[in-house]
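What follows is a set of structures for review.
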Structure 1
Amino acid sequence: MSAYDVVAIGELLIDFTQNGYSSQGNPVFEANPGGAPCNVLAMLQKLGHKTAFIGKVGEDGFGHQLEDALKETGIDTRGLCFDREVRTTLAVVQTKADGDRDFSFYRKPGADMMLREDEVKKELPGNAKIFHFGSLSLTDSPVREATKEAVRLAREAGALISFDPNLRKPLWETEEAARQQIRYGLGQCQILKISDDELEWLTGEKDYDKAVKSILDEFAIPLVLVSLGKAGSLAYCGDEKAQMPSFLNEKTIDTTGAGDTFMGCILHQVLKGGYQNLKKEKLEQMLQFANAAASLITTKKGALRVMPDEREIASVCAGSGQKIK
C-alpha cells in the first residue's frame, strides 16, 4: 500500500506579486510561497490527501519561509533539501493590461536547479499512488537528472505519472530544448494537463481537437486536460470528450496558481474514481469541480497557503446553474 497519495518534484520558490502601492507611488510586492508542484500538493492536502515534496531551496530566509509554508499546509518535507551556496529562486509576477501575467525569474542559477540525483529520497517516488512533475525541473542539470531518476523510480513502483508542462520560455536556452524535454514528459505520463497556449506552441495547431489528436497519435496518454483560461477547460479520455465553461469571478485579483489548483482537483478525482474509460458526464463533473476551485484561488494573493476547501468548491458548483449533461 502506498504511503502517499501524491508525491511531486520540482520548483519551490518565492512569487513576488504586486500588492498595491506605497505612499511614494512605488509598487509594493508581497513575498508569496509558490512553485507549481507545491501548489498542486497544497490543493490536494486541503482535500484530505497525504502528499510529499522533493526539491531544493537556498539556506536563506526565503528557503526557511518556504519550508515553514509546506509544513503549515501539511506537505511532507523530508524530501526538501537546502543549498548553502545558491540562493532560493525568486519570481516577480506582474499583471499586464490584458490581465495576463508576466514572469521575471531570478534563477541563474536558483537553488531549485541544484537538486542532485543522489539527493532524491527513493522511498518518496517509490511510495506514491501518483507522481507529479512539470518542465521547470527539466531545464537544467543536475535537477533534470534528479527528476528523471524520480520518474523512473515512480514508474518502477507502479505509480501513475502526472505531467504539466507549465512552460516558461525565458528559462530555457532554446525552444527546441524545451520541446525535447516536454516530449520526454509526454512519453512518461498517464495524466497530462496542458494549457491552450502550450498546446498550440507544441503542435502548431490552433484547433484543440486536432492538437490533442496529434499528441495522442504519438503518445498513449489515457487522460488529457486542456486549460483554456477564461474559456474554461477540456478533457479527453479515449473516445470521450468534455468541455466546461469557467466560473468567472468578479473578485478576481491574481490568477497565479489557478492552473495548479485545477490540476490538484483533477488528481483528487483521479484518486477517487480512476483515470481510464471515463464517460463524458464524469469528465464534465471533474472539470466543473476543478474550474470552480481555480476561480476561487484567483480571488486571493498567492496560492500555496490559501487553497479553497471542498465545501467552498461545492458551493460554487451548486450555485452556478451549470448543468452536467
Structure 2
Amino acid sequence: MKISVIGKDDFIKKNFLENLQAISDGRNRSRAELSISSVSGCEGGDTRIILPSEKEDLLRVESGGRELLSYPTPMIVGKWDDSGSFMQRLCEAAADKKDYPAYSSGEVLELMFVEDLIEEVLDVLEGKQAEPTVSGPKTYKVTVDSVIEALESFSSLNSTLFIREMPRGSFSYKLYSLYLSFLPEKRMSYPVKMNTDNRGVFSELIKTGSCGQVSVNIAKPGVTRGQHWHNTKWEIFIVVSGHGLIKLRRIGSDRVHSFEVRGEDMRAVIMLPGYTHSITNLESDRDLVTVMFANEQFDSERPDTFYEEV
C-alpha cells in the first residue's frame, strides 16, 4: 500500500506522516495486518488520506477509486501544534502561569484528539471496519472552564506532587499528554524537596488521590530506618543502589523475616499491614537508595504509623 497524505503542512499532517512511517519501517508493530510500502505528503499513492481544510472540515480516505471513510471533524488538537490555536494558547498559558486567552464562561468546545483520528483511519486501512464510517472517532464536548481547571491542576504538579485521576483513554488522560507536549524547557524539570537529617534523605515524588504515592529514601552507611508498623497502609520497597537488609516482624510474634537486597539484583519487598519493619544500609562507604510505594498518601494528622523495633 502506497499512502499519500493530502493537506496543508500542519501538526495534523505531521502526526499522520510520522505514525504511518513508523508502521512502514517496522518501528510500530501493533498493526500487523497493515502493509505500507511508502508514505508521502503529496499526491501519487494508491491510497489517499485527505485531511480537513479551511474550506471543508471533512476527513476522507480513498483507495482504488473507492471511498473508505468520510466524516466531518470538529476542532482537532494534538502535539506539535505551533499554529497559535486556542488549545495551544490555553496549554501554554497554564504551563507558563500566564493569562489565558479570552473566552466566555460556560463556552463549550467539541474536541477531537489527533491520535484518536489516526487510530480510526488505521482501523479502516487495516480492514477492521466493514462499512465506511460516518460517525468518526470519539469527540469530547467540554467547557473551557473545565479544561482550564484541569490544566491548572497539571501545572501545579511540581509544587503539590499531586496527579489527578486519569483513567487510560479518558479525556483527562489525553489532555494531560497534550498539555505536556507544550511545556517550555524551564518547566521540563523541577526541584524535588529533600527532607534531610543525620540518617539520610527522604523525598516524596508523586501523589495520587486513590493510588497512593511514590517516594525515594536515601540511607547513609550503617543507618537503619523504619522500625514501625501500620494498620492498613502497605508499602513496597525496591533498593535501586547499594546493599541493604529489610526486616519484618508480625506484631505479637518473635519471628523475623529478613531480606537481603542489592541494587545490582533488584527485587520488590512488601511491607505488610500489622508487621513492624525496617531497612538497614549494610554498606560502610556508600548510600542505600530505595524507591518506595505506599498505597495511600501520607497524612500527618492520621499517619497510621506506630513505632516498634523489629
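Quick one: distance in nm of label points 7 Å out along Cα→Cβ at positions 125 and 261 came out at 4.6 when computed from one of 1, 2, so which one is it?
The correct label is 2.
Thinking only about relative contact order in percent (Cα under 8 Å, 6 or more apart), which of 1, 2 has the largest value?
Top value of relative contact order in percent (Cα under 8 Å, 6 or more apart), among 1, 2, belongs to structure 1.
Can you rank 1, 2 by FRET efficiency 1/(1 + (r/R0)^6) of positions 45 and 293 (r between Cβ atoms, R0 = 35 Å, to 0.05) and just name the one with the largest value?
1
When volume of the Cα convex hull per residue in Å³ is calculated, the result is 197; to which of the structures 1, 2 does this value belong?
Of the options listed, only 2 reproduces it.
Of the structures labelled 1, 2, one was used to calculate helix-only ellipticity at 222 nm (-39500 (n - 2.57) for each DSSP H run of 4 or more, over all residues; to 500), giving -11000. Name it.
Structure of origin is 1.
Can you spot which of 1, 2 the value 1.2 was calculated from, given it is distance in nm of label points 7 Å out along Cα→Cβ at positions 165 and 197?
Going through each structure in turn, the value belongs to 1.
Throughout, read-outs are computed from the coordinates displayed, never taken from laboratory work. Since the model is a prediction, treat every value here as computed from it, not as a measurement. Cβ atoms are built from the backbone, for glycine too; each structure is taken alone.
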